[in-house]
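Quick heads-up: structures coming right below.
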Structure I
Amino acid sequence: MSELRPALISFLLLTVITGVVYPLAVTGLGQALFSDKANGSLIRDGDRLIGSQLIGQPFLDPRYFFGRPSATAPQPYNGAASSGSNQGPTNPALATAISARVAALRAFDPENKTSVPIDLVTASGSGLDPHISPAAAEYQVPRVARMRNRPESEIRTLVKEMTEGRTFGILGEPRVNVLLLNLALDGKQAG
């Protein structure tokens with residue numbers, strides 16, 4: 001009985017600290033210091049929500065760059081169902097899915113005989129990745145340029161301008177945010 005009172009007090013104190021004080025402090029700091037990021041890095045066109053810089057979305061029109069496939073179900077890029085496919089490299093379902101995705105990309109651009117970058121045919125760990133590699137963007141430049149009747153050099157320059165470097169110069173890999181790139185193609189600024 002003598003241990004019960006200190007245990008209950010510790011339990012209540014830690015519940016208040018970790019369940020109320022800490023979440024309120026983190027939320028307050030996030031809103032004060034990083035309001036845009038804390039609210040999802042949303043991109044708007046006036047009052048219309050276009051998307052988030054943090055979550056991929058499907059682009060099916062060949063005039064646009066395609067992002068990574070999504071592993072979320074039942075809808076692609078469903079933030080409430082974030083998960084990978086959990087298919088390992090020896091899983092026949094993964095090989096079948098990759099073959100189908102390669103065939104779909106080839107159907108959109110039959111003239112392109114170069115190797116399809118892996119990130120255009122495999123989903124990320126979350127199934128929501130908004131980025132592709134510069135190689136995946138480069139692979140799509142001829143199709144996008146042809147569909148928009150613009151020189152490849154112009155589209156290639158835009159891809160280079162939209163390529164983000166490694167975080168802090170050392171973390172991760174260079175990447176291209178597909179939504180921001182497609183907005184730039186249309187001459188729109190993210191905001």
Structure II
Amino acid sequence: MTYEYSANSLNILTFAKSDGQLVSQVPLAQMLRLREETQGAADAVAVQFDARGAIRSDAAGVDEPWVHLTGKTTLTMTCQRCLTPVDVDIEFTRDFRFVATEALAEIEDEESEEDVLVLSREFNVLDLVEDELLMSIPPVPMHETCPLPVKLAVADADFVDAPEEKPNPFAVLQQLKDKGPG
């Protein structure tokens with residue numbers, strides 16, 4: 001049986017039980033929070049993602065739904081070295097295990113290495129893709145080699161390199177002492 005899956009409203013249990021696969025792309029313009037991070041034309045850029053569902057047994061033999069998710073895009077950001085635009089490739093690959101309740105997800109997420117989310121009949125994969133891409137943005141976007149030479153010196157026209165010589169206060173006292181009482 002072939003299922004038609006929607007990235008905006010995915011039944012996780014059905015998706016996992018049928019070893020579902022959802023491969024798609026959406027314009028970056030549809031991801032509002034991610035679009036705020038780019039300086040380029042968001043309509044011309046695509047966000048690609050691939051979701052694969054599976055049922056895996058835990059150590060106790062209990063079947064649990066899992067989703068393997070990958071995503072990638074290219075954001076035009078500002079290079080923090082030369083302050084010109086730089087295209088930054090952003091991607092992620094993650095596995096998510098789904099449990100029945102929010103309380104269980106909170107407890108198990110603290111104890112396990114994988115990410116644990118709450119099972120849903122209408123799970124929005126696009127929101128999860130956007131979250132993961134946002135967390136994958138480098139803290140300091142830079143070119144490997146900047147296209148322009150980077151100016152590393154700062155000069156101010158009013159800046160004087162050498163400070164004025166101030167008279168030594170003890171030298172002034174010495175002069176007064178040398179003059180003697182007068």
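Bear in mind these aren't lab numbers, they're just calculated from the coordinates by the rules spelled out. Bear in mind the structure is a predicted one, so any value in this text is a computation, not a measurement. Cβ atoms are built from the backbone, for glycine too; each structure is taken alone.
Couple of notes before you dig in:
- Entry that produces 1.2 once distance in nm of label points 7 Å out along Cα→Cβ at positions 112 and 136 is calculated, selected from I, II: I
- Structure with the greatest value (metric FRET efficiency 1/(1 + (r/R0)^6) of positions 80 and 104 (r between Cβ atoms, R0 = 25 Å, to 0.05), set I, II): I
- Read-out log10 I(q)/I(0) by the Debye sum over Cα atoms at q = 0.14, 0.19, 0.22 Å⁻¹, for residues 8-119 alone, computed value -0.71, -0.99, -1.14, structure in I, II: II
- Answer label among I, II for the case where mean projected area of the Cα convex hull in nm², for residues 40-87 alone, calculated from the coordinates, equals 5.5: II
- Which of I, II leads on mean count of other Cβ atoms within 10 Å over residues 24-31, largest value: II
- Each of the structures I, II was assessed by mean count of other Cβ atoms within 10 Å over residues 16-23; the largest value belongs to II.
- Per distance in nm of label points 7 Å out along Cα→Cβ at positions 96 and 152, the highest-valued of structures I, II: II
- Of the structures I, II, the one that 21.0 was derived from, the read-out being Kirkwood radius over Cα pairs in Å: II
- Identity of the structure behind -13000 (criterion: helix-only ellipticity at 222 nm (-39500 (n - 2.57) for each DSSP H run of 4 or more, over all residues; to 500), calculated), options I, II: I
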